Structure I
């Protein structure tokens with residue numbers, strides 16, 4: 001099983017440079033831990049809380065990263081597909097390894113603010129993805145071409161948990177991303193649904209990816225000490241059971257369960273607020289991986 005990271009991009013800081021510095025430090029910690037992938041998310045109109053936008057911040061983070069896969073999420077109905085193609089082409093040129101485009105339909109008030117229609121976002125997503133793929137393959141689309149294009153084939157992972165989104169990932173994606181709020185039982189059911197959709201579409205499953213909000217402590221008690229106040233505060237409106245909190249052995253056992261469900265790749269998003277605790281958790285992930293390899 002691969003272990004990567006999806007970095008948190010929102011930080012309630014007084015000085016916006018501090019949140020940006022924290023992201024750079026976390027990317028460096030992920031690289032030092034030898035993680036398999038690095039990603040950032042996509043969200044809009046978050047003021048007054050700073051949210052570091054995907055294309056700009058990833059360009060900086062790639063300087064801390066190596067030659068393993070990296071990428072960003074784009075909520076495609078909120079974007080001009082030509083702009084996405086140009087941004088991804090430039091980021092892929094900066095990356096020393098493969099670039100992965102994560103994408104989803106998105107929802108909430110941010111979509112209207114970005115000009116996405118209230119209905120028909122699924123078909124718009126598919127049209128935009130088609131244009132982006134063709135442009136980044138070097139094709140001309142409606143008299144338009146972009147450059148640079150990725151030096152390697154663009155890999156596309158599609159997120160979503162509703163039946164149409166899972167079917168879309170089976171039809172169009174190189175991988176599928178499960179929602180982070182899913183409990184373990186729900187995560188197993190969603191992975192089964194994706195594999196069945198691939199079978200129906202006569203396509204082999206792509207990368208099966210699970211995002212998890214995590215804290216790896218020195219031991220279980222230490223992990224609970226850090227995570228308890230965050231979870232008791234109603235962290236992201238999620239069920240605490242959907243998070244992974246514990247010492248390296250406890251976390252490794254949870255990850256082993258996900259491997260048994262068929263997940264190929266866990267994307268860790270750290271739930272702690274304290275930067276020192278997050279960096280310490282990153283530093284313990286190699287032990288988690290060693291335990292996984294030894295079982």
Structure II
């Protein structure tokens with residue numbers, strides 16, 4: 001009887017712990033359903049419809065695959081995809097600079113903690129505020145052009161946000177500046193987990209600093225680099241705020257991106273069904289690239 005009592009008490013305790021665990025997970029679970037799954041289902045449904053939301057729910061009209069067929073014929077969408085692919089350049093640029101900067105901050109710099117905080121500050125700043133600051137810096141009569149004219153004798157400085165040739169490189173520059181500190185801090189955390197014995201052994205074998213970075217640091221930072229790459233690619237296809245504040249997709253459509261196209265069709269043209277189809281396209285592109293990255297990472301590790 002005593003043994004049965006102990007077994008029953010243990011079972012009740014286990015059930016109580018399970019109930020507590022599920023109760024604590026419930027808010028997060030409901031949040032995922034309400035703010036992720038339900039909106040996704042609604043967007044997918046709307047992508048097969050024609051809807052001007054100003055007409056209310058009664059204005060929803062089923063049009064099948066018409067929105068998706070239109071995607072392949074829409075010049076704005078094609079330009080947006082091309083611009084998003086160009087914008088992806090901010091990811092490798094940020095990662096390369098972050099590796100070099102993290103290596104320097106992890107070893108050679110005095111007052112490391114204070115300097116790390118300074119590098120991290122841009123990342124915690126609002127991208128809208130950062131965009132406004134850079135819009136003033138790179139304006140036609142801004143400090144950057146004044147320095148180019150008066151110090152470097154450049155007679156015709158670039159029209160940073162007014163030139164179709166310069167607008168995407170300038171936006172990429174701003175994104176790199178904003179993200180560099182966060183990527184650097186993540187890589188520094190990874191570097192501090194690498195055993196010093198490896199570096200000492202390599203140094204004894206005659207490896208210089210560049211060889212130690214290339215042969216030891218970078219390979220052992222692969223999980224961190226992979227994380228930064230995945231997050232960077234996802235964020236690159238979700239970019240909107242910097243484009244909205246700085247260029248509004250211009251000049252012409254030279255800085256138009258997919259999420260801004262969603263805004264254009266959904267909230268300017270009131271074509272919510274077609275905007276939903278573009279949103280689904282963004283989701284599928286991000287999912288496909290992420291799957292490809294995971295597959296590539298797995299093959300690289302196995303190799």
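Values in this text are rule-based calculations from the coordinates and carry no lab data. None of the values given here were measured: they were computed from a predicted structure.
Remarks
- If relative contact order in percent (Cα under 8 Å, 6 or more apart) is computed and equals 18, the structure in I, II: I
- Computed -22000 for helix-only ellipticity at 222 nm (-39500 (n - 2.57) for each DSSP H run of 4 or more, over all residues; to 500) - originating structure among I, II: II
- Structure responsible for -0.90, -1.01, -1.10, with log10 I(q)/I(0) by the Debye sum over Cα atoms at q = 0.11, 0.12, 0.13 Å⁻¹ calculated and labels I, II on offer: II
- In this comparison of I, II, the computed figure 63 for percent of Cα pairs over 22 Å apart, for residues 29-124 alone is attributed to II.
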